[in-house]
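Asker: See the structures that follow.
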Structure I
């Protein structure tokens, strides 16, 4: 692997370029016309224009990306997260061009990317799944049969879904027809398939994920992350370390995640996601993400491993550089996402130009960003500007350090979610670790009512 094309933008593209540089690999950035002056372009050794501003015409344009690979002479491609990172057809096209794909095989992407197929694979590997339909539901009779078995509330989910889209929660039979129709329409628009399946909805659940890694021969885990603080099923805060889970559940999730990873002969970094039912004390597989995650830095901080660097080594044909026994966690890490959004205006996107940027520093503080002073924040892409990640010897130390770090952060020119995130971190519930996937929005509604404005 001599030259790596990074098929992404923003902070993850900068992150990948750094890992490649440490291994002596030259890098190629791709950019849209809106990103000509972006930081990820400056961070690479060379850059190739791949289209106009809309992502569909640039970062999602397979033909243009393949041409960029050929024109640049790149012999490897890292897709990052989002965009085409879990697109099996793009992975196949890269491999067919004789170029190294930094990720799992197209067959693993397909198998895990289809939520129904992934559920069946998990069941075959002995991984507990949420009670629900065995596959996509075909008609109203099948829906009624499933609900008779699992009861209400029920979640209707897109079979090809992800990112919290294509999901509807139904509390009563009268609401089912409309909810299924809406979920199918959203799934069709977002993923090109209107197939949906049913799962029991767990009202008080924690979203726990296991970082896994495989080299096609061995599979290991790098512990758990808690991603339960969510707004509209989008993660806001992630943690690794002290997660308030029974040892039996924590070990069960890790072991079953490794079993699933091994069962599909997985190569590279992946994440197996679970719901932990606090009432029943049970955990259920929900999906596997076949890419590096936004929240991977908290795992890196706790385990002292460079996951992106390991992706590059495994893709180049090397075995895993660590064994399960060598992976020992230490301390606690927390990550918050800083987005260019106005929380007081219903999280309205806030494009513009970064007029001033002061990033926090100090011991055990890390900032992954794709911006500098003068950077343009375009309205065409995800609004995340940066991630602030801290490590502490324990959770209270990490939380205190994170609050200190956020106090040092200054962003002028666009509105960000930094103040909102800090207010969440200061709640008694977060301090005590007493939260779940449906905790944040009721808290936001109560806060809005107390401040005399509408909650959006």
Structure II
């Protein structure tokens, strides 16, 4: 209906097409009066198949005019213009900065569980606001295309009119079933929608973010989406998501407020808000956490009698080897030297282990998408780096247990088939706390085997 450069109402200059729905087309435009970008949604009377579409479009304008939430673009204007053979209706809103979740995924973005949780919390906050209005506003079209995300993680909910048209056309002609089927709660197929209907769409959207797979493509088990074999989530979050996706509305959360409360409570069980209430008293671990980075420094072993004993034993071992070695060198008895090589090897390993226990430290740094692990001994530093997505889980488990040895418990990052160990000198309480902190921050499962 419009081309870039077109001027509408002597005020709005079309910039580019944003999207086309079943009954309306949305453009990015510049408000020449206020010098700001806006989104303009246009409905053509000539292209209508029935008058119901116009009623829905007008209803969308009225709903938008009463909304006031920072994550919903502000309503700015509603007007109509007569053409020679057409009448067009326009809704003008502030434009939501960023890209849709659909576009983020298409560009290769793979969010962590932590990022998906944060998106869920923001959208539930929006739904709490919408559903408490009188009458409640049920969006009915929660899907990746209708959620805009900025690079800093903030999200916006858009398109408050296409949902009803999507429902009608999905049932009657199937013209929009691709892209919306799978995000629609079963009760929508019966022409019913309640606040809990939006929860199903949100759950399906989160599942798409976690798997890059359309919810309609998952197998079903007793009418429920069987997603668990295809995701690697903490059990608490998987249970929460399963409740969001219950096909029977009575089995879902009753409201967005309930869903948000349960989500935050489940996260609270994993990591309390105050780290001081969780970190064991007396722990020497240094943990620094911001919204974008978690840095953990695991200090050397505490200086105790056990370490002193090992060091003294090592020095006595080497002291016993030294005169034998010097005597063999002086006498040219090479066979004795060869015999002493493994004993020297054991002594050097013991010495290195003792010094590492007293002087070595490990630093783990986790960012949004990458991690770094550094071993520091005196001024020697060894570092490995990797992708957060490659981490399978964070563990507390025995290190090489055998039938004849007591189990040594250690922490580990499981990255593919490799394990990177840390926390050998920590108490079990410290290990479990540290693994919980890391697993929650990076959005990966934790495993504790004693």
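Every read-out reported here was derived from the displayed coordinates using simple, explicitly stated rules and does not represent laboratory data. Not measured: the values here are computed from a predicted model.
Asker: Assuming 36, 20, 18 is semi-axes √(5λ) of the Cα gyration tensor in Å, for residues 26-241 alone as calculated from a single structure, say which of I, II it is. Walk me through the numbers before you get to the answer.
Answerer: Values: I: 36, 20, 18; II: 31, 21, 16.
Answer by label: I.
Asker: Suppose relative contact order in percent (Cα under 8 Å, 6 or more apart) works out to 14; of I, II, which structure was it derived from? Provide the component values of the computation, followed by the final result.
Answerer: On the way: I: 14; II: 10.
It was calculated from structure I.
Asker: So helix-only ellipticity at 222 nm (-39500 (n - 2.57) for each DSSP H run of 4 or more, over all residues; to 500), computed for just one structure, reads -10000; which one of I, II is that?
Answerer: Going through each structure in turn, the value belongs to I.
Asker: A follow-up question, please. Work out which structure the value 4, 20, 31, 29, 14, 2, 0 belongs to, where P(r) over Cα pairs in 10 Å bins from 0, in percent was derived from one of I, II.
Answerer: Structure I accounts for this read-out.
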